Structure I
Amino acid sequence: MLSVAGLTRRFGEHLALDDVSFDVRPGRMTGFVGANGAGKTTTMRIILGVLAANGGAVTWQGEPLSNEVRRDFGYMPEERGLYPKMKIHEQLVFFGRLHGLDSLRAAERTDKILGRLGLAERAGDTLETLSLGNQQRVQIAAALVHEPIALVLDEPFSGLDPLAVDAMVDLLREEVTPEVPVLFSSHQLELVERLCDDLVVLSRGKVVAAGPVAELAAGPAATYRLVVDGDAGWLRDVPGIKVRDVAGATALFDVVTDPDGGLVQQVLQQAMSRGRVLEFGPERVALSDVFREATR
């Protein structure tokens, strides 16, 4: 597991990171979100050893993260850093060998990843001849070619069309084995919600929300959604609940008092006694709403 604990970082008088702590668990994709200037890139650079922290620690499997272990990480920086006049296949093999692969394995990995990204026919072209979207694909190929033990990706989907995003998502899912933790930042919250298992929200250098995406998007436990085959207006007369909204067959309600935990079940039973229940459960909150609530 990759862990950051109590990271602080100052740039002069500006406190960029203030006691930032979170875990990136193996086999899970962790989305790292926040407004511009929140500290995401600074955190990632500290994890990769590009920047030093003023305080705190980064650990791998419970031990301080060494440069030797970092060599086996895959990193896609926000500022893309490939060689524009170098051929794509040659370049990826070069990066694979820098990370310790032999020539044959580096070539095999390059062929596989370029094929998965739809770039096999462009392998002999120089990077500068590709579109910006395809250059982006090559950049993520460079992060994956050496079979990394962990992935840190800074805005990997920025500027990509939907087909390119789907291709990269499929490749990431294929590469993320049960041992590989993945941390990536993105401003595309709908993509984070679709792709990620866990979420970390950063605001003004502080972690303001963290946890599994499903839990963060489940909404308050006391808010429920009911859809019946008929009129749900009868909910207004049920003691112990507060109806937020009723529109025909659909109702949103809060459980105000439920000392023994049985009121929700009673509401469901009463709904079933009146006819078919089409939907019932905690109200799910859009990830964009979670983000706004956490960062305001």
Structure II
Amino acid sequence: MKVFILGRGKSGTTALLFKIAAGLPDCRAFSGGHPGKYAGDFKNAVYKHTYSERKGKTFDVYRQHVSDQQYDRMIWVARDPRDVAVSRMLFRWHKGPKGHWKQYRNHLEMVQQKERDPQSIPFHVLCRYIGHGHWPLTTDEVAEDERLRYDQMSAFVKSLGADWFLFKYEDMIRGNFENLSDYLGFAVRDDAEVPASTGKAKVARKKAFGDWRNWFTPEDEEIFKPAYRSYMQAVGYDLDDWAVASKPEIEPRFSSMYMKRLVRENTKNPFRRMIGKLSGTM
């Protein structure tokens, strides 16, 4: 059996890859790379990919790929875009800040200020410091980038046929795999974890949902709600629920310390990704 998993980065696709692969005998698990890179005559294989316009991994590329490869099962992994935004913001420096140390330090200092007083800085301000070109971005640029990205994702999700299964990250955290297992024809292994040998286990953060309520302020609703509206409606998230935490708490171990750990791991072992790719697990 060939299973294809697609989602946006930081939506739980890697965790799901290994939970599904663990349910199939003699199964190979492949993550990332150009679509078709790990094609082979395997008894069972699960392939995980993430959508990224910036990296050329567009929906058009994936539409063509699944048309050519004829997978037995195809899964789109969805996650609340507000939680994705928080994870993506904190994950920005996972490849290290080489050549961008000033931007990294400014970003880190603002996250630390947010930890001390969660209501002192709107979340969209933090997003202004994660650009890959000029920085800081304007608030309008942050909002427009998100709108374009999620409008494209919304259009893709709406175009999926009955042969696709839409699976929510939140169901994975709750351990709700019954419907997915029925679709696949075998039981998903909830107890399966990302192998430490892949290096990806180290980038896992909170393994929860709803954390955006601690990061967002009422001001952020005005910025992000229009950008996320189409996708949230398409996937089935409550567009009217933007209630933030009355007493927000941001734990350093899941924020600034996490950022510093990612940078430290990258600096300590710059060949980790190369090793993972050679082993066929990344």
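Values quoted throughout were computed directly from the atomic coordinates according to the rules given, and no laboratory measurement underlies them. What you see is a predicted model, and the numbers here were worked out from it, not measured in a lab. Cβ atoms are built from the backbone, for glycine too; each structure is taken alone.
Which of the displayed structures (I, II) returns the greatest value of distance in nm of label points 7 Å out along Cα→Cβ at positions 171 and 227 on calculation? Please report the intermediate quantities before stating the final value.
Values: I: 3.7; II: 2.7.
Top value of distance in nm of label points 7 Å out along Cα→Cβ at positions 171 and 227, among I, II, belongs to structure I.
Quick one: helix-only ellipticity at 222 nm (-39500 (n - 2.57) for each DSSP H run of 4 or more, over all residues; to 500) came out at -9500 when computed from one of I, II, so which one is it? Of the options listed, only I reproduces it. Just checking, which of I, II has the largest value of distance in nm of label points 7 Å out along Cα→Cβ at positions 107 and 251? Structure I comes out on top.
Given a value of 21 for relative contact order in percent (Cα under 8 Å, 6 or more apart), calculated from one of I, II, which structure does it belong to? Derived from I, not from the others. Using the calculated result 23.2 for mean count of other Cβ atoms within 10 Å over residues 75-82, pick out the matching structure from I, II. Checking each candidate, the match is II.
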